[in-house]
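Below you'll find a set of structures to go through.
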Structure P
Amino acid sequence: MSETRWLTACEQEVWRAFITAADGLTDQLARQLQRDSGMPYTYYEILVALSEAPERTLRMSELAGARGSSRSRLSHAVARLEEVGWVRRRTCPTDKRGSFAVLTDKGYSALEAAAPGHVTEVREKLFDVLTPQQVEQLGEISRAILRGLGAPTPHCPVE
């Protein structure tokens, strides 16, 4: 059995600052969405994923993967979104066990209404407090972490 590689004092400080910042940012964004749009952050992320998908439709298993969520948790969230008319499910014609989540026009409208406040909060709490160089570094660091997790690594379009 290999020996534990404990964090140095500096690594411990960076780890705690990172986790506190990430949790704090997510909490701020969730509170803003709930306050201004009456929408939980998780629902917003589901609506965004569907809005970016072809025909605003994703297989439930793909949506769970894109959200990093368990299928049962996602299924519960989609059921709530169905109740308010923002999403509907459609059965898969080739696989009777599979189903699709489809963003409705009403759901798209709810997303359009929530997006400006959310983007403003992201800009104020993240991008406005960083220099352009720090934004670039944050992107590089985030992609490195995603690679370490075996997750897809998006790249910024050339501006």
Structure Q
Amino acid sequence: MKDINNMSQEEFVKELGWIFEHSPWIAERAWGAGPFTSAEQLHESMVNVVEHSSLEEKLGLLRAHPDLATRVHMADASVKEQQGVGLDSLGEEEYEEFLSLNDSYKEKFNFPFILAVKGHNKDSIKEAMKTRLNLDKDAELQEALNQIYKIGQFRLEDHVQN
């Protein structure tokens, strides 16, 4: 953590701006909350930035995430996370089912389905999609943000340890 605390804001954003998918503004704003004594404290500061951001910024953060199991350009961290649970090797029928679920989800909520996939497999992810499609918009907005916070925590922990 010492190295992170000695960084300029520009260096900090360059080092950690990717933790929250295509949203370096979170690291930029969290920088001022240092010095950080732990990865947990840094993560809490980043979550606090999101929680105190506007609805428009939150929706932008959600929309910066790729659809799960799609074959589009993604951030390197997302590619690795999806590969780790087998979403990169779906059969054609499974792929079409995920596309359909993603489309239904985006139509209802106007942002992609987001899940911290660590500890999941393609079947549990599919079930989570089906379940969360039944939530109301406010509950799902908060659940999607909670999933982003988990993703950020996993990424930050992996980055600090390596």
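Readers should treat all values here as calculations from the given coordinates under stated rules, not as data from a laboratory. Fair warning: this is a prediction, and the values are worked out from it, not measured in the lab. Cβ atoms are built from the backbone, for glycine too; each structure is taken alone.
Values for this structure:
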| item | result |
| --- | --- |
| Origin of the derived value 174 (volume of the Cα convex hull per residue in Å³; candidates P, Q) | P |
| Origin of the derived value 1.00 (FRET efficiency 1/(1 + (r/R0)^6) of positions 60 and 92 (r between Cβ atoms, R0 = 30 Å, to 0.05); candidates P, Q) | P |
| Origin of the value 1.00, where FRET efficiency 1/(1 + (r/R0)^6) of positions 44 and 148 (r between Cβ atoms, R0 = 30 Å, to 0.05) was derived from one of P, Q | Q |
| Among P, Q, which structure scores highest (criterion: relative contact order in percent (Cα under 8 Å, 6 or more apart)) | Q |
| Origin of the derived value 2.9 (distance in nm of label points 7 Å out along Cα→Cβ at positions 12 and 140; candidates P, Q) | P |
| For distance in nm of label points 7 Å out along Cα→Cβ at positions 20 and 36 computed as 1.2, the structure of P, Q it came from | Q |
